[in-house]
1. If distance in nm of label points 7 Å out along Cα→Cβ at positions 41 and 129 is calculated from each of P, Q, which structure is the one that comes out at 3.8?
2. Consider the structures P, Q: one of them gives 24, 9, 6 for semi-axes √(5λ) of the Cα gyration tensor in Å, for residues 9-48 alone as calculated from the coordinates. Say which.
3. With volume of the Cα convex hull per residue in Å³, for residues 57-96 alone computed per structure, which member of P, Q shows the largest figure?
4. Which structure, out of P, Q, was distance in nm of label points 7 Å out along Cα→Cβ at positions 65 and 121 derived from, given a value of 1.3?
5. Who wins on relative contact order in percent (Cα under 8 Å, 6 or more apart) among P, Q, i.e. which is largest?
6. State the single structure among P, Q that was used to calculate volume of the Cα convex hull per residue in Å³, giving 118.
7. If helix-only ellipticity at 222 nm (-39500 (n - 2.57) for each DSSP H run of 4 or more, over all residues; to 500) comes out at -25000 when worked out from the coordinates, which of P, Q was used?
8. Identify the structure, out of P, Q, from whose coordinates mean count of other Cβ atoms within 10 Å over residues 25-32 was calculated to give 10.4.
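Derivation of every value follows stated rules applied to the coordinates shown; laboratory data play no part. Since this is a predicted model, take the numbers as computed values, not measurements. Cβ atoms are built from the backbone, for glycine too; each structure is taken alone.
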Structure P
Amino acid sequence: MKLAEALQERADLNRRIEQLRSRIGANALVQEGEKTAEDPNALLTELEQCAERLCALMSAINRTNCDTVVGGRSLTDMIAERDSKRVLLSVYHDTVDAASRAAQRATRSEIRILPALNVKALQEKADLLSKELRLLDNALQEQNWKTELIGL
């Protein structure tokens, strides 16, 4: 199995677990003399099976990410860089949005509100981060489809 396939299965399992959570909750109580729409015990059994498979997949994915080296860097290091760039980019976007807002003045005598930051420079930095993030994500995706999953 390729790493990318394992990542897709992990995402599917996470969605399935959330669906099961909802279905178990919806069937946890029943009016006396009535039956639940679904057997909550069967749903709990399915939930446990999904959780076991998810655990095995996550372990194999983590092992593979640690052991796979591209350009002298492990996939784990590349993922950490990608995640930190996403956080940084989000802050830059929020800052550009905040600094770009024009304060409304009813009269010319009211105090003017001006940006405390260079919006153009921040936007340029955000654009550069976006490009770096896109290239890094593309490299990770490419490697995910080339790499065999370890230990599943």
Structure Q
Amino acid sequence: MPLVRCEVKGVFVAVNDETTVPLVLLTNGSRHNLPIFIGLWEAVSINSARNREVLSRPFTHDLFLDLLNKFSITLHSMQIDSIEEGVYYAQLTLSSGNHREHIDCRPSDGIALSLRADVPIFVDEEVLVSAGQKAEDLPPMTDLSTFLKK
């Protein structure tokens, strides 16, 4: 299936009576919103990258990009390839010289890196259609920054 370029719509916390779960929401600007449930620290890292915050000490994702840069490795994109039993699978596309490589990664890490490196995020169209949701079908959510201020 073709890949669809998506943007990070936001980093949120889905809250209900039983649980509180961070999520990142990808969208392709149409009716497809792709909620990906992630860990709190990944949510904080993605939110920090999305807001272009410069911290006094680097997150692991900043360290990874610095390492790539020092060894002349270019991050080109991240793509979410599939979903199996509710688990998303993704990969980074990297190159050094004429050598191009795809490396498996967690979507949350790939998104955090992509935002920092300002490279595109792609989602397989089949994944977007099968797992995507209309805005009205998304769980009740609070923006992560607002949630953390409480």
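1. On the way: P: 5.3; Q: 3.8.
Answer for the origin of the read-out: Q.
2. Value 24, 9, 6 for semi-axes √(5λ) of the Cα gyration tensor in Å, for residues 9-48 alone corresponds to P out of P, Q.
3. Working: P: 63; Q: 72.
When volume of the Cα convex hull per residue in Å³, for residues 57-96 alone is computed for each of P, Q, structure Q gives the biggest number.
4. Values: P: 3.5; Q: 1.3.
Here the read-out was taken from Q.
5. P
6. On the way: P: 172; Q: 118.
Clearly, the read-out refers to Q.
7. Details: P: -25000; Q: -8500.
Attributed to the structure labelled P.
8. Working: P: 10.4; Q: 16.5.
Of the structures listed, the value fits P.
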